[in-house]
1. Quick check on the output: 3.1 is distance in nm of label points 7 Å out along Cα→Cβ at positions 71 and 215, derived from one of P, Q. Which one produced it?
2. So distance in nm of label points 7 Å out along Cα→Cβ at positions 95 and 231, computed for just one structure, reads 1.6; which one of P, Q is that?
3. Tell me which structure, out of P, Q, gives 20, 47, 29, 4 once P(r) over Cα pairs in 10 Å bins from 0, in percent, for residues 79-134 alone is calculated.
4. Any idea which of P, Q comes out highest on FRET efficiency 1/(1 + (r/R0)^6) of positions 63 and 295 (r between Cβ atoms, R0 = 35 Å, to 0.05)?
5. One of P, Q was used to compute relative contact order in percent (Cα under 8 Å, 6 or more apart), and the answer was 13. Which one was it?
Structure P
Amino acid sequence: MSNATSSPGPVTLKLPATSANLGPGFDAVGLAMALYLTIDAEISQDGAFSIEATGRNADLCSQVENNLILTTYMDVLANAGKLSPRLHLRLHNEIPLGMGCGSSAAALVAGVMLANHFGELGCTPEQLLAEACRREGHPDNVAACFLGGMTVSGEFDGLIKTATCGENINWKLMLAMPSASLSTSKARALLPERYSKADTIANIQSTALLVAAFAQGRGDLLDVAMRDRIHQPYRMEACALLPKLLPLSGSEGILGVALSGAGPSVLLISGESENFSQLSEIIRRAANDASLEVVETKVSTGATINSSHTAGR
């Protein structure tokens with residue numbers, strides 16, 4: 001007679017890219033974008049971790065050693081006092097790595113959700129979000145990845161508080177991406193320790209308008225609502241596309257422009273009726289780079305998990 005119990009079955013995760021900060025919303029605002037990390041995961045048959053990867057940066061995504069998804073997965077389970085079932089992952093990645101598009105946040109959320117499923121932890125969505133935010137260090141990218149839309153987030157008295165809007169907005173999102181990546185740590189090192197009262201007030205005003213713009217679908221507000229005086233001016237030198245593309249805001253059919261996350265990609269927003277081919281050529285001309293990669297996307301819903309044994313979300 002066997003004492004074996006059934007193991008958690010296969011699971012599929014779909015996690016969106018994110019663009020944090022959105023100009024003035026430094027460390028507070030994130031936007032989920034319809035570029036996805038999709039993961040089919042199951043318990044490995046040979047007792048070892050393995051990854052098959054396709055899509056962007058497939059060579060890096062397929063590496064088992066120091067893989068952020070797997071290290072997060074194992075650490076969450078170790079902290080819960082549980083062994084980590086070895087997994088076989090099939091990944092398809094659309095999120096550019098090191099480009100300010102939330103690739104690390106998607107990996108962290110994936111690792112936490114996989115641990116919850118295969119470790120049968122029974123965490124609530126709020127607990128999963130808090131765990132991922134703790135590991136990221138700030139909630140803006142993680143909260144947007146987890147919840148979707150334009151998500152405002154912060155930590156208050158040790159608790160993560162979030163509010164989401166704009167999930168159904170049909171604005172076009174365009175990512176202009178240079179060939180070289182930029183680490184978040186390097187981008188953060190460029191920022192000053194203190195800001196003037198005038199710069200602080202200007203960012204508070206712009207951020208308030210930014211939230212209203214997404215809540216009400218007010219594209220006419222984005223030109224001023226996405227202006228920033230806290231982080232973008234200090235990252236210009238490391239993000240050479242930004243000063244070239246910022247002047248497009250409010251003209252040529254482009255509603256607003258901002259650095260995507262910590263850079264170096266630049267996010268441009270236009271109305272849904274604008275022609276992407278024409279806009280991409282305008283962007284390349286402004287960048288003085290005919291080969292510049294410009295990716296069209298849109299606002300996305302949050303992370304999903306599908307399984308017959310889904311737990312926690």
Structure Q
Amino acid sequence: MADLYYELRLQINPEMEDLIAEIFFEHFDCEGVVLAEEAYKDLEMISTTEGTLKIFLRNEYGDSYEDLLYDVENVLDLSREEFLSRGLTEDELGSWEFVLEEKENQDWSKKWKEKWDVTHVTDKIAVVPDWIEYKPRDGEVTIKLEPGCAFGTGTHQTTQLCMKALEKYMKKGDEVADIGMGSGILSILAKILGATSVYGCDNDETVIDVARENAVKNSVECEFELGTADKVTKQFDFICANILHFVLAEIMGDLKNIMKLGALMSLSGILYEKRDMVIEAYEREGLELVEEIQQDQWTSFVVRRVD
């Protein structure tokens with residue numbers, strides 16, 4: 001059974017890729033995900049699976065097809081109910097229709113990794129998957145990354161928005177917090193850019209070791225732990241919070257509490273049509289808007305504590 005794995009093809013709204021894939025990393029032995037595989041002939045795209053999230057599930061314990069099918073249906077039903085109750089719509093989530101197939105003797109990791117390439121976030125920042133050899137441009141900062149089962153790989157727009165804010169607004173010598181740090185990419189960038197100390201926390205215990213390993217790969221020291229903003233007692237000069245819009249709205253008071261007077265915070269993970277919910281939350285807490293940064297259908301805010 002060791003050579004067997006399951007391939008799940010799930011119909012989603014591509015904008016929700018990270019949110020939905022995280023369900024499988026949290027509840028199953030998930031080895032990786034791929035979105036939108038494309039086929040080309042004579043330089044023209046002839047087919048695409050845009051809107052299909054392909055999920056590779058390990059069959060380490062020899063679970064039956066029927067058992068896994070039941071678990072997938074149950075977890076998806078419960079997760080969908082939760083997301084709908086928190087303000088997401090049916091259209092925003094996609095249909096979640098799926099097909100589950102058992103596969104034999106295929107290298108899922110090759111399928112997954114072949115979709116990754118170097119990501120040039122700005123003229124000065126590049127994210128390099130650990131298995132790719134890359135020579136940096138003059139003056140370019142590179143981050144070596146093993147995504148593992150953590151998100152924040154540098155390819156998603158919400159991560160890039162925070163990275164741009166760090167590059168523009170974080171000062172050398174700042175003490176930085178990364179709330180919901182995932183792979184640790186923002187923490188690592190902050191340290192490379194000159195932060196004196198970086199603290200990151202996440203409520204998903206599976207990402208802690210991945211983030212620590214990524215920090216070692218990049219020869220930086222960051223403190224990572226399982227936790228949430230309301231448990232943090234220290235205050236910081238700069239904060240990254242790349243989290244979904246409804247979570248940001250819920251915890252905005254906790255985020256403000258860990259900002260020093262005059263501190264800046266990058267709020268990301270926000271679909272443009274959901275921006276009003278976040279604006280209302282930071283205005284409620286008396287935070288001052290410094291800049292709104294947009295990329296594709298996503299937006300982010302840089303805000304300052306002024307009270």
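1. Q
2. Comparing all candidates, it corresponds to P.
3. On the way: P: 20, 47, 29, 4; Q: 16, 23, 23, 35, 3.
This value belongs to structure P.
4. Values: P: 0.90; Q: 0.30.
Once FRET efficiency 1/(1 + (r/R0)^6) of positions 63 and 295 (r between Cβ atoms, R0 = 35 Å, to 0.05) is tallied for P, Q, the winner is P.
5. Working: P: 26; Q: 13.
Answer for the origin of the read-out: Q.
Any read-out appearing in this document is the output of simple, stated calculations on the displayed coordinates, not a laboratory observation. Just so you know, these numbers come straight off a predicted model, no measurement behind them. Cβ atoms are built from the backbone, for glycine too; each structure is taken alone.
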